[in-house]
1. Looking just at Kirkwood radius over Cα pairs in Å, for residues 35-202 alone, which of the labels 1, 2, 3 belongs to the structure with the highest value?
2. Work out the source of -14500 here, i.e. which of 1, 2, 3 gives that when helix-only ellipticity at 222 nm (-39500 (n - 2.57) for each DSSP H run of 4 or more, over all residues; to 500) is computed.
3. With mean count of other Cβ atoms within 10 Å over residues 51-58 as the yardstick, tell me which of 1, 2, 3 scores highest.
4. Comparing relative contact order in percent (Cα under 8 Å, 6 or more apart) across 1, 2, 3, which structure shows the greatest value?
5. Thinking of 1, 2, 3, which structure, once Cα extents along the principal axes in Å is computed, gives back 57, 49, 44?
6. Which of 1, 2, 3 yields 32, 15, 8 for semi-axes √(5λ) of the Cα gyration tensor in Å, for residues 123-194 alone, as computed?
Structure 1
Amino acid sequence: MHPILFEIPGLGFPIRSFGVMVALGFLLGSHLFLRLVTRDSEDRAKDLERYGNVPMWVLVGVLIGARLLYVIVEVARGSATGKEYLSNPLTILAIWEGGLVMYGGFFGAMVGGMWCARRHKLRVLHATDCGFVAGFFGQAVGRIGCLLVGDDFGSPVPEKWQFLPFPLTLNVPNPLPPHSLFGDENAGRMLWATQPMMLIKALIVACVCLWLLKRRRYEGQVALVGIALYSTLRFVVEFFRGDSIRGVWFDGAISTSQLIALVAGSTALALLLKNRNRGRSLGAN
């Protein structure tokens with residue numbers, strides 16, 4: 001685990017591994033999105049310019065959505081952090097102190113990207129389908145940053161399963177490197193390797209959506225399948241998570257992410273069933 005990759009000589013400014021991997025993931029996702037969305041374009045240069053604004057609005061949506069959902073969860077739980085947000089709303093803006101929720105970023109990205117596509121009179125659902133493929137490949141890269149910094153860590157591995165290797169389990173260093181988010185209580189322990197699990201999950205969703213992109217019967221089908229598949233896999237991975245700070249409900253029976261997964265996954269499945277007899281309707285907004 002390497003929370004700090006290096007410091008800029010002479011300035012002492014730290015280059016953090018999480019930020020680097022998220023930036024690389026965004027660049028990869030943006031590149032793949034523009035390639036996919038213009039793959040069958042008759043005027044690729046023109047469409048590259050037209051669709052070129054979408055990734056930036058996706059990024060804006062990710063940041064706003066991820067932070068907003070974290071704030072909502074903390075306020076709803078009545079935590080000390082949530083009370084601080086209510087008493088001093090300006091602290092909500094301090095995202096550099098941590099506090100982002102993937103599902104919030106996920107839906108924020110959809111809203112930001114679809115708004116931009118509609119504003120520029122693009123094929124909104126086509127852009128959404130391509131964005132799902134590109135976004136999950138990018139997220140896989142970003143999850144490497146989670147592992148390097150120790151964020152989104154798993155719960156302790158029961159003794160009977162401690163023979164399992166990485167990437168199912170991982171041994172937390174003792175002592176922890178500076179700025180690690182694993183928490184002092186986890187130093188030297190064996191935890192479920194939820195960061196690699198979520199990396200693999202993102203790759204599964206990305207590959208399935210990429211395979212479906214050329215075979216879809218209607219625009220928007222890829223996004224619905226992606227939501228249903230991601231929700232299912234995320235629900236399972238949550239059983240291995242150990243960072244309850246993200247929010248648990250009903251005496252710890254279910255996490256915030258699992259609640260959202262149930263709603264999002266069920267909605268996506270219902271829409272897929274509703275549209276199961278739709279034929280090909282590609283090329284229209």
Structure 2
Amino acid sequence: MAATTTAGVGWIGTGKMGAPMALHLLRAGIALQVQDANPASCAGLVAAGATQAADSDSLARGCRIVFTSIPDDQALLALVEGRGALQGLARSLAPGSLLVETSTVSPEASQRVGQVLAAAGLGYVCAPVSGSTAIAQAGRLTVLASGDAAAWAEVEPILALYSARRFWLGAGDGARYMKLVLNTLVGATASVLGEALLLGEKGGLTRPQMMEVILESAVTSPLLTYKKDTVVGTETLPAFRLDQMVKDFSLILAAARQERIELEVSALILQQYQAAAQAGRAGQDFFALVDWIADAAQPDPDREG
């Protein structure tokens with residue numbers, strides 16, 4: 001894509017996902033202000049040409065379009081509504097400015113943010129992303145978007161800088177629900193695969209044998225292909241931590257309760273992830289659930305037969 005120049009763009013949240021996404025904007029020629037609760041995490045972007053803001057309020061006052069990539073509902077609400085000495089984006093951004101929120105947060109929190117921003121005359125695009133840190137670095141994320149259609153038309157060319165696919169899902173918070181739909185399937189894959197591999201191992205098969213066949217079968221997927229090395233034990237660095245999947249499945253079940261529906265299988269999967277986290281796997285890749293399932297199936301030597 002040809003170099004782009006867009007004045008007054010800011011990025012709040014420069015962690016594992018936010019930093020590579022923001023870097024694609026810089027490489028395209030966008031003059032970018034950045035800010036994070038951990039100022040040191042902005043160092044790589046500053047070295048690449050970004051300007052580091054002292055806090056989110058000062059960043060907002062100098063930008064018309066602000067992107068956020070933050071950890072959870074509480075962080076988003078505090079950022080928009082203000083906390084302590086910070087007055088919040090809803091007051092710091094000039095009327096007519098736009099907020100593009102790229103994180104995985106609950107529909108309930110997102111709806112509240114949308115109401116606050118609308119009351120302040122600000123545009124709001126929900127734009128959570130699907131993909132790993134490696135995919136973010138490659139600029140190949142999938143964007144799920146909903147909210148203000150006019151704002152979306154304006155910001156889509158910027159989102160194209162870090163994404164391969166973008167889906168517009170209409171007004172409201174459809175993008176939030178779509179992200180939870182995808183994460184339900186992603187998290188469930190590790191659970192089902194763990195039980196399937198356990199059965200095969202009890203029958204004398206090895207994980208490498210099974211994964212070779214699975215990846216050539218009708219049930220293969222890009223996710224399973226990507227996670228093969230994690231499953232067979234040759235890749236140990238987490239792309240998405242197990243405790244983050246606990247958070248996401250908690251959001252999934254909270255959204256289900258809000259909609260007055262029961263997700264029985266998802267509730268059981270959350271219990272698996274919680275147990276695996278308590279067993280010391282919280283900081284590992286979420287596909288470590290496969291190992292936890294195998295461990296949990298072993299007989300307890302301290303238990304009387």
Structure 3
Amino acid sequence: MAYLLLILAALFWSGNFVLGRGVNEIIPPVAFSFWRWAGALVILMPFAIRGIIRQNREIRKNLGILTILAILSVTNFNTFIYNALRTTTAINAVLVNSITPIFIVIISWVGFNDRINYRQGIGVVLSFIGLIWIVTQGKLAILLAVKFTSGDLWTLAAALSWAFYTVLLRKRPKHIDPIPFLTILVLIGLVFLSPVYLWEIRSGASFQLSPAVFASIGYVALFPSVVAYVFWNNSVAVVGANKAGIFMHLMPVFGIVLAFIFLGEALATYHLLGMILIFSGIFLTTANRMAC
């Protein structure tokens with residue numbers, strides 16, 4: 001079940017990347033991130049308020065780690081990604097963000113002495129190659145022609161922030177229920193995001209309310225913010241950070257499938273080969289725990 005939830009989280013986040021790229025001309029990045037999480041807070045609060053009151057002592061006792069997790073995920077990650085998508089290409093964003101599972105493995109090893117076995121290492125490499133194969137259409141010339149921009153530094157910062165968040169989820173307070181836990185992260189994250197949003201407003205950035213803006217914020221508030229985070233947090237607790245991280249390589253796969261279904265785009269041979277490599281890598285990395 002945990003692996004199914006990780007797959008669904010990757011599906012919802014793939015939509016977040018596509019949408020973030022699509023609305024970058026009409027919604028400033030910090031505003032999009034702020035209202036995304038404000039919307040998520042509105043959705044979560046009715047379900048979380050009783051748990052927050054009941055577990056208030058546990059929350060106050062663990063405020064330090066909760067604040068760190070909130071900044072890494074709510075404040076940093078999506079704000080960095082939305083900002084990156086204003087100045088970098090989709091290929092660059094996917095390439096840089098694909099390093100996240102590798103960062104997770106390194107941070108787990110350095111910080112907590114976690115190790116992966118030989119088969120799992122091969123799985124990570126296979127999955128990474130499959131993702132690169134899809135992004136570059138199986139052509140080395142495309143990879144060699146990639147030019148990195150300042151936006152790619154934002155993507156790299158986002159990847160590092162998410163990797164630290166995923167690894168540090170092991171420090172998550174065990175006696176705080178999932179929905180109150182996420183709600184507190186959102187609340188704390190918004191506190192730290194608010195000054196940045198005010199700075200963006202004062203710099204002259206603004207957006208016009210429209211049905212497209214409401215629909216975009218509504219989607220990212222519900223699915224990538226609430227549903228995907230609950231799925232990810234709970235699954236990492238079950239399978240561990242290293243195994244969960246590799247599922248992020250499914251995001252471009254879902255992008256291809258969604259484009260095929262809804263936009264009528266053709267599936268090419270390089271798509272299929274890349275998918276086979278990614279799924280093979282995931283199988284090798286998780287095979288000994290498929291019962292979870």
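1. 1
2. Answer for the origin of the read-out: 2.
3. Once mean count of other Cβ atoms within 10 Å over residues 51-58 is tallied for 1, 2, 3, the winner is 1.
4. Comparing 1, 2, 3, the top value of relative contact order in percent (Cα under 8 Å, 6 or more apart) belongs to 3.
5. 1
6. 1
Bear in mind these aren't lab numbers, they're just calculated from the coordinates by the rules spelled out. Please read these numbers as outputs of a predicted model, since none were measured by experiment. Cβ atoms are built from the backbone, for glycine too; each structure is taken alone.
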